[in-house]
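Pasting the structures in now, so scroll down.
The numbers here are math on the coordinates, done by the rules we state, and not lab data. Everything numeric in this text was worked out from a predicted model, so none of it was measured. Cβ atoms are built from the backbone, for glycine too; each structure is taken alone.
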Structure P
């Protein structure tokens, strides 16, 4: 009988640092500029991406310093899991926190890092950099980050 993978047996709050980092699927949807309606609290995503994101790799170019370089960057931790409603529904951390399993396209399940891009679940080829955008971010609201 095959042993279950760690994400099915270890709670997010009990994961090692390496397990925690491995849960990230690399979609970079968390790096999208989000807007929140002041009245309803609803969060919507734009196709504007943080300036630190390397659009080719969908990884932060300054991951360790990201919260210092971008004060609005929210570092997802074991301590703020109850407040992850700002993460897209396909976010692996959100899925696991909600008691769901990882999707077939997740690299831990598929066994290869490109599966998230191949499944159309990453931001790759869909975004513009914040520094190149000049306009009203409300005009850049998109629905695709809600895909799961």
Structure Q
């Protein structure tokens, strides 16, 4: 790193501490050539999670899409926005722990459906019908029967 005043490449660290938010390290440096001081911040470089779509395309993970799908599935159900956002947080954290750089959209959908199944059966069926692209009533009934069979076990 070069001094922002004279461009000299050598300097020394005079003071080092974490930022107020705790997400960076603030360092005061002094140029060994001109003696002027400047501040730098050290941050963890975050790699955005990429989602692998069904057709093979890749796009950045978008929390808003996750929230939108959850909100539509939970519409007119006794589920608060706080709970929906908490569910989105849980899924997002789970994905970042399970996948380093890329996650298949199928995996995201399956995790969402599992959580919705436990939270609210109607929201689950709504989400599943869109996510699994039910083609006819028989597919829909099969899914309901599977859900009911798991519930009675």
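Looking across P, Q, the calculation of FRET efficiency 1/(1 + (r/R0)^6) of positions 39 and 79 (r between Cβ atoms, R0 = 41 Å, to 0.05) that yields 0.35 traces back to Q.
Looking just at relative contact order in percent (Cα under 8 Å, 6 or more apart), which of the labels P, Q belongs to the structure with the highest value? Top value of relative contact order in percent (Cα under 8 Å, 6 or more apart), among P, Q, belongs to structure P.
Can you tell which of P, Q yields 3.6 when distance in nm of label points 7 Å out along Cα→Cβ at positions 15 and 135 is derived from it? The value was obtained from structure P.
Quick check on the output: -15000 is helix-only ellipticity at 222 nm (-39500 (n - 2.57) for each DSSP H run of 4 or more, over all residues; to 500), derived from one of P, Q. Which one produced it? Clearly, the read-out refers to Q.
Suppose you compute distance in nm of label points 7 Å out along Cα→Cβ at positions 71 and 87 for every structure in P, Q: which one lands on 2.6? It traces back to P. Looking across P, Q, the calculation of log10 I(q)/I(0) by the Debye sum over Cα atoms at q = 0.20, 0.23, 0.29, 0.34 Å⁻¹, for residues 55-94 alone that yields -0.62, -0.76, -1.00, -1.18 traces back to Q. Each of P, Q could give Kirkwood radius over Cα pairs in Å, but the derived value 19.4 comes from Q. Once distance in nm of label points 7 Å out along Cα→Cβ at positions 23 and 47 is evaluated on every structure in P, Q, the highest one turns out to be P.
Here FRET efficiency 1/(1 + (r/R0)^6) of positions 31 and 111 (r between Cβ atoms, R0 = 30 Å, to 0.05) was calculated and came to 0.05; which of the structures P, Q was it taken from? Label of the source structure: Q.
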